Structure P
Amino acid sequence: MPNYLKSAALSLAFLSPSIAYCSPLSLTSTDIADGQFMSKSQEFQGFGCDGGNISPQLSWTGAPEGTKAFAIMAYDPDAPTGSGWWHWQVVNIPATVSQLASGAGNSENSAMPEGSLSIENDYGFTGFGGACPPLGHGVHRYQFTLYALSKKLELPANASGALTGYMVQAHALAHSTIEALYQR
């Protein structure tokens, strides 16, 4: 592109009130990091695992216009089940919320924001269920994904992980993922 066209385009970007800057949805955590191993705190307590079963702290910025709610999904695609493993699914987190404290997803002392709906995980209870890959099975990936939703979801009380995932995907405006690792 010739320099005069680049200059014209740059000038229009600064002068035009109809051109808006939109920052992407971004998920961060003080407890887990992309491509890094989680601590024993995020390991499940049960099924032969003896960790703290503490959901990680999560924060986010950059929600797109029209966001009515958020969803958090924690999934292990490496679980030897043929369909992965849902560790945590929460929908209808209010659009005014931008973080969850460490331990907020734990079923015994849940500190989830009012209006949030926790879905039964693959361990068989609602709330966060930590990492517990089979001994010697190698490194597993744990995908913590935040979704900005175009509406609050209406789900049956016994919604499956698959149905919840379908509805979240159908109403997602944007998403951001931290893929943490764990091995036993």
Structure Q
Amino acid sequence: MSSTVVLFHHALGCTPGVDALADRLRSRGLTVLVPDLYGGARFDDLEEGVAHGLAIGFGELIASGVAAVADVDSPVVVGISLGVLPAQCVAQTVPGVRGAVLIGACVPLGEFSDTWPDGVALEVHAASSDPIFDVDGDAEAAAQITAVALGSRLVRHAGGGHLFVEAGHADEDEAATLAVVEAVVAMTS
């Protein structure tokens, strides 16, 4: 049984790199939806993108993400950096989600729910040299959740940087991106 993948973009918006990741997943036979939480806005600078997200409001971005999966049966959600907010909220609070792949970020238990739901697969992927993941508390949150979520994994990749799945970005890492693609494919089977 295959699921629809809902891919939530990072703070730079729906960039060509996000589209390239979605296309890689589609090439594996998956249906992939990429909700544009920024309404078409794109950024080249991460700080500007985060500022735009703050201006919209993280609560609004999360609500838009939850709304994006309302009519999707048994989704696998994927969040990249800022996109982890809606992805993780959906995984923890929306019934029927099959799995979540969180990339470059993780939110502590208690933010959306005190537990990780039984039967919802989880993988958290981050580059071993990602200063954002290590400094902003994401690494601790990922360790906390993967310690209690049955069958979950925290994967630290040797190469790349914070946006390692972003094709054409300085942080891009092909091996790490392939590992993410394989994780998503495995969750949809």
Point to revise | Label whose coordinates, when relative contact order in percent (Cα under 8 Å, 6 or more apart) is calculated, return 21 (choices P, Q) | key: Q
Review point. Which of P, Q yields 27, 61, 11 for P(r) over Cα pairs in 10 Å bins from 0, in percent, for residues 60-115 alone, as computed?
Key: Q
Check your understanding: For which of the structures P, Q does the calculation of helix-only ellipticity at 222 nm (-39500 (n - 2.57) for each DSSP H run of 4 or more, over all residues; to 500) return -11500?
Key -> Q
**Study point:** For log10 I(q)/I(0) by the Debye sum over Cα atoms at q = 0.11 Å⁻¹ computed as -0.40, the structure of P, Q it came from
**Key:** Q
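None of the figures in this text is laboratory data; all of them are computed from the coordinates on show. Please read all numbers here as calculations on a predicted model, not as lab measurements.
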